[in-house]
Structures are given as C-alpha cells and as structure tokens.
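Asks: Once you scroll down, you'll see the structures, which are given as structure tokens.
Derivation of every value follows stated rules applied to the coordinates shown; laboratory data play no part. All values reported here derive from a predicted model rather than from experimental measurement. Cβ atoms are built from the backbone, for glycine too; each structure is taken alone.
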Structure I
Amino acid sequence: MSSLISFFKRNTTEYFFTIIGVFLGWRIILSLVAFLAVAIVPLGSTDRFLGGGVENYLLAPLFYGWANFDGEHYLSISIFGYKNLEQAFFPLYPKLIDLLSSPFYSDIFSAIFSSTLIGLLISHLAFLMSLVLLYKLVRIDYSQKISLWTVLLLLSFPTSFYFASLYNESLFLFLAVASFYFARKKRWLLSALMAIFASTTRVFGILLLPALALEAYQQKAALSKSFWLLFIPLGLLSYMYYQWTSVGDPLAFYNLQTLVGPQHQQGLILFPQVVYRYIKMLLTLETANPLYQTVVLEFLTGVTFFLLPIYGFFKKIRLSYLLFALSGLLLPTLPGSFSSLPRYVIILFPSFLLLALFITNIPKLFRYLIMLFFLGGLLVETALFLRGYWVA
C-alpha cells in the first residue's frame, strides 16, 4: 500500500490535474443527464429494478437512480448478506460497502442510505484512481497524446456511467490496471495482490493470471520473484469455497446464470455462433421494439471488441494486454449471448488503448464523428438506466 501511495505522490504535475479535469467534466455531464432524465423520461418500471427500493427511489431518484438494477443486489448483500440467486455478485465490493457503512446503521432507511452513499463513493474514488493509473501505465510505452485519448475514450464510451453507479466495475478496473502497472514495474508481489483482490471482485479477475504470467515471461522475470502470480486464483477459490459451504455448489456464480438470465444457456457456445444469432435477431426484430437498440449496441460491441485485439496484434501491442482484452471479451459470450457485453467491456482497458491508437491515425472528421457517437450513446444510455430501462 505504501508503494501505491508513493506512486500517487510522485511526478503528478504532468497528468494529474488533467485527469481530474476530465473526470469532473464527465461527472458533471452525467449529473445534467440525470436531472433531465428525471424531468423528461417516464419510469420504465414502477415495481422493480429501482435503487433503494421503489419508495426510496421515488423520494430521491437523482441519488438512488445510480443504484438501479444490479445495484439493488449489491445493497442487499452489503446489508443482509447473500440470498438466493445472488451468488453471481462477487463479494469484495459489497463487503467493502458493509465494512464502511455499517457503523451508520440505525434502522433500515439509514442502512440503505448509508450503503448507497458509501458504495457510490467507493465507485467514484476507485474510478478516479483507475484513470490516473491507466494514464501512467499507457505512458510507459506511448505518448501523452495516446494516454489522454485512452482516458477520454473510456470516459465517453456509452456505458461508462456504470463507473459512477453502485456497480463493481470501478473497483475491478482499478485492481486490474494496478496489477498490470506493478507488473510493468517488476513489483510482482503487489501485482499479484491486486490481482487476488480482482478475482474476489469479478470472475474476470482469474484472467489476470495468464495475462500477467505472459507479461512475466516476456520480461524474463525470475521465477523467485514472479511466483507470487501463482496465488492469483486465491480470490476466486475462496469465493467458490464459500459457495460450496453455503449453497452446495462451488460454481453457483455460473450455474445460476440460466435462471437469472434466460438468454444464457448451459454449456459453451462459440463466438461465431453468438454472432450468427445476433444477425438473425437484427434481421427479424422490429426496429420499433425497445429491445432493438439494445441488440444493436450488444452486437456492435461484440464485433468491435473482438476485432480490436486482432488490430493490436498487427500494431505490436504487448501480448499480455491482448490476451487480457481478448479473453475478457470471449469469457462472457460463452453462455451464448452478448447480453451485458457493453458493460463488461469497459473493464478491458487494453481495448481502449487500441481504440486510441486507431482513432489518432484517422482523419479528424471521422475522429469527431466517433466521439459524437460515443457521447450521444452515453447520454441516451445513462438516461434510460436511471429511469429503470434495461441497458446492459
């Protein structure tokens, strides 16, 4: 931890205030969208999916709206512990919320309020630290321009509002970026520690093991120093053990997906099959169907983020980055769907580096059009999410 603190104290003049500025600008835009959404967009649901429960949401939608959908589950786990069908939500984020908010509990209302507040504070702080670390990580190999574009593309991506929500995306991103940063600095113990916490935050954390092992191989790191990476699965294994002792199924976080998401299937479905399914849906769904825009966004995300690591291979990006980006894209598609993929990909930071490399090598007109498309999508998706419409 002291190494992490000292990092933030060193050489911050080059980038720190710039990152603070774009972060605050992003958050102000989201706040304005939230205000307009509450005033203009009708509620998508009046009995479920609303953060803090329907009554609390209706009292303060600008606050509890950021805990919509999965945020409800993180609140429930942090206050009451795990219940049926909540095993898909990994424990580190809700347990941190519980640890920091429980001293303020006096009744159920104060528990919900304090848990929501603490959860949102964790998300915002973790995301800000992620941006600082991401900028610094990219700067190891690339220019200040590429580093800044990487940050800007991540902030403007249509689902980046999840980083400001009561979701674990921000915490995982921070841990993943930190694990790579310390690996690049040959601090293998710290790298492994960050990755262990990441695998207790999301199942994607286990993907850091092969990616960081490849990084160690490329650096020709001595086994006596990099062997700490072998402990990365401890986070996932500890959660699997908990599930085994509590519900009798160490893979409950995966097996329950078919119950909570009918679009998921048992077994493994190959990526080309998923693409074929989505093409059929795009050809058969009515464009007036509210589901159509979700299917379009999921399909475009799946294809784009599959092609980006291929593009990165020809651009000679570090193989460890490409492995994390590609495996992180393919893992959530194995149940046979791109459902939630526009949210899942925002933690794949190497893909945003690849986007930055691509966008800085195209004419300015197309660059601005891509940014307008991203920002327009961000405004729409944020408004829909805050008003109880399923986005990702």
Structure II
Amino acid sequence: MRKLRSLAAAALVCALAVPAAAQSTGAVRIGILNDMSGIYSDFQGPGSVVAAQMAVEDFGGKVNGQPIEVIGADHQNKTDVGVSIAREWLDKGGVNAIVDVPNSAIALAVNDIVRQHNSVFLVTGGGTDLLTGEKCSPNTVQWVYDTWADANSIARLGVRSGGKSWFFITADYAFGYALEKQAMRAVTEEGGTVVGSVRVPLGAMDVSSFILQAQASKADVIALASAGGDVTNAIKTAKEFGVMSGGQKMVALIFQIENVQSLGLETAQGIETVNPFYWDMNERTRAFSTRFRERDRKHAVPNEMHAGVYSAVIHYLKAVQAVGSAADGAAVVKKMKELPTSDPLYGEGTVREDGRKMHPMYLIRVKSPAESKGEWDYYKIRTSIPAEEAFRPLSEGNCPLVAKK
C-alpha cells in the first residue's frame, strides 16, 4: 500500500511537471529535479530553477535556433518518485538534460536512467563520489562538489588542528555513507582514530539520543556526515545539550550558507567548511547574487548549488551549440569535456574524463556576530585549495571511462 501511494504521488508530480505542451520536440528542455518541499528545499529547491532560468536568459534563450525551456519537479526525497519523474521526462516529456538531484540514492538511480536514454545528467546537488568513480557514465558530469572532496579536506584539517578522536553522526543513505567512509579514511591516514558512529534517518526531527551518544563518546570531534536541514537540527540540538561548551568540537562535513541563516551567527560562528562558491567573492558573484535575490522566493542569496546549476547549464548549452544538437547526450558530454569551462561564478576550469568538473575549493570560516556587517555577510575565505588537491586523483576513482596508464 505504501509503495502504491508513492507511485501515485510520482504520477501526480509528473503530470504537474510535464504538461501537454511538453510533448513537443521543438525545444531543448532542461529538467530541474530536486527536493522542492522538504529538508533540502531551501538549499536547492525552487532556487535551482531560478538559476537555470537565469543561465538560459544569459545564453540568449535559444541554441542552434531552438528555444530553451526549463521545468522543475519535486522528487520528495523518494527514489521511486525521482525515478518515475526521470523516466516520464525522458520517455514522453522531451527533456534533454536532467539537472541538480540532491539525495545521492536518487542521483545514482537517475544516472543509470539517463545513460539508458542517451541524455545528459548534470549533477549539481548529488554528492556521492561514485558518480565519478565506479558508477561514472559518459552521459554524466558532476559539477559542484563530491563526498571525497568535502570529507577529505575537512577531516584532514580537523586532525591536524588537534582533533585526534572522532565520532560520526551519519545520514542513513548513500550520501551519508560516502561522506562517512571518506572522512574516516582521511582521519586514520592522518593518525587520528574513530571511536564510534551512529546512523540517523533522513529528516529525523528528534536527534537528541544520537547527540547524547556522541557526547558520551568523549571524542574530540563530533562529525556530521549529513546535509541540509539535518545539519541545522543536529547543531541546534548539540547547542542545547552544551556539547561544544564541554570541550568537544562539532564539524559539519557539508555546510551551507542557509545553515548559518537558520542557526544564527551566535550559534554558527567559527564553523569551518569547504566550498567552491561564495556570493560575496567578487564583483561578478555579487552582481549575479543581486539578480538572483530579486527572483528568489525568499530573497536569499545563492549558494554553491544554485551557482553550480547556472554554471553547468551555461557550459551544457555551449556544448549543445558546438555539437549542433542536444539529441545525442553522450556527444554533448564529450564536447563538455573538450571545451574549457568559463562563467562568472565558477571562473575557469575543465571537465575531466571521469566527468568531474575541476575548479578550486575554498576553506571558509563562519564569522562572529561582531565581524559580520549585515545579513548574509557570513563567511570569511581563509585560503584557496587548488582543484588538483581538492578532488580525488583521477587514478584512484576506478572509473571505467578512464584509460589505464
């Protein structure tokens, strides 16, 4: 019965996302698939649709004489719903590229479907490094970050700054497992120890028992291998139990500017993270962010995911233009790998043969209330991490597309 209800929801979402006009093949169609109403909705959600629309407008609205259309749908953080929408889009909806897809379990499923249909998958939300590793595809590019990059950087920096023992609070699905695995590896390679871990259901509201287990472990560092609202909830709960004031340090392996907005600077100050984008980095990012805020439903600044959607769609359209058609997804992705990337938000870069978009990452610290000059002035960039250091070496990913040297 539960599965039938999920499938019914999928059908309803697809019906809403793909109106009758969508059956036309006269346009290049881009589908934004993400969480529009749940724990990730403020982190991607409608904001990703806005970012894609801005990219299309800045590109000129047409490619090779064809209009470009953007649609969006809510996968509800349910794999069966996400799969149903993706199939409907590719089978009947005339969608050429699926973009975003936070929730790595859904992203891995969509990765297979897109390859079967020879379309394009631009992963700006899904973080599992399997997408450029064992599950890499000639039809997929992973744009913003991945679990290897974030977990590896934060864990190594944490051990080097004195955090020798670690306890993990991990989201109970593919994304959390990948974060945990990579961070644990980095901790032990740096000479630290892992004293325990616990798995937490996605979207769990009461996490007090998990926080108490972590507190009782006496670990130097409590690491949150999760994202979105789960991170905010865990940090708020830890604050209530006085975890940080007791000498333990809490580290969020994935942390975004919306987390700061929800927590407030008093609670979030001092948290360090890695990120490829900050709205206040330079004149170009500030100009984009001003435009984005005017259109965003909450008038929020864009985060790295929103910026990633814009950047990925711009590069995708350049590749479609160069190939002459969006029909052959593998050919478009091949061209994306051949062309250097360039846009006002992510700057200059490349797409590797395993589908990994290469760009610098930045070590960022959350400002104190005294340091902040106003709303959204939350980050201080401490240092730049070159792309070659930030992302997993090509030789270590086991991607079948990478020729053995």
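Asks: As an exercise: helix-only ellipticity at 222 nm (-39500 (n - 2.57) for each DSSP H run of 4 or more, over all residues; to 500), calculated from one structure in I, II, equals -13000. Which structure is it?
Replies: Details: I: -21000; II: -13000.
Going label by label, the one that fits is II.
Asks: Work out which structure the value 22 belongs to, where relative contact order in percent (Cα under 8 Å, 6 or more apart) was derived from one of I, II.
Replies: Corresponding structure: I.
Asks: Same structure, new question: Thinking only about FRET efficiency 1/(1 + (r/R0)^6) of positions 116 and 228 (r between Cβ atoms, R0 = 35 Å, to 0.05), which of I, II has the largest value? Please report the intermediate quantities before stating the final value.
Replies: Working: I: 0.45; II: 0.75.
Checked I, II; max of FRET efficiency 1/(1 + (r/R0)^6) of positions 116 and 228 (r between Cβ atoms, R0 = 35 Å, to 0.05) sits with II.
Asks: Can you rank I, II by distance in nm of label points 7 Å out along Cα→Cβ at positions 28 and 172 and just name the one with the largest value? Before the final figure, lay out each step's value.
Replies: Working: I: 3.1; II: 4.3.
For this comparison of distance in nm of label points 7 Å out along Cα→Cβ at positions 28 and 172, the top structure is II.
Asks: Right, another one. Who wins on mean count of other Cβ atoms within 10 Å over residues 60-67 among I, II, i.e. which is largest?
Replies: Details: I: 21.0; II: 12.8.
Evaluating mean count of other Cβ atoms within 10 Å over residues 60-67 on every structure, the highest lands on I.
Asks: Quick check for you: by distance in nm of label points 7 Å out along Cα→Cβ at positions 84 and 372, which of I, II is greatest?
Replies: Working: I: 5.1; II: 4.0.
When distance in nm of label points 7 Å out along Cα→Cβ at positions 84 and 372 is computed for each of I, II, structure I gives the biggest number.
Asks: Given 0.65 as the derived value for FRET efficiency 1/(1 + (r/R0)^6) of positions 108 and 348 (r between Cβ atoms, R0 = 41 Å, to 0.05), which of the supplied structures I, II does it correspond to?
Replies: On the way: I: 0.65; II: 0.85.
Source structure: I.
Asks: Please state which of the structures I, II yields 26.9 when mean count of other Cβ atoms within 10 Å over residues 220-227 is computed from it.
Replies: Values: I: 12.8; II: 26.9.
So the calculation was done on II.
Asks: Given 0.95 as the derived value for FRET efficiency 1/(1 + (r/R0)^6) of positions 76 and 204 (r between Cβ atoms, R0 = 25 Å, to 0.05), which of the supplied structures I, II does it correspond to? Please list the in-between numbers first.
Replies: On the way: I: 0.65; II: 0.95.
Label of the originating structure: II.
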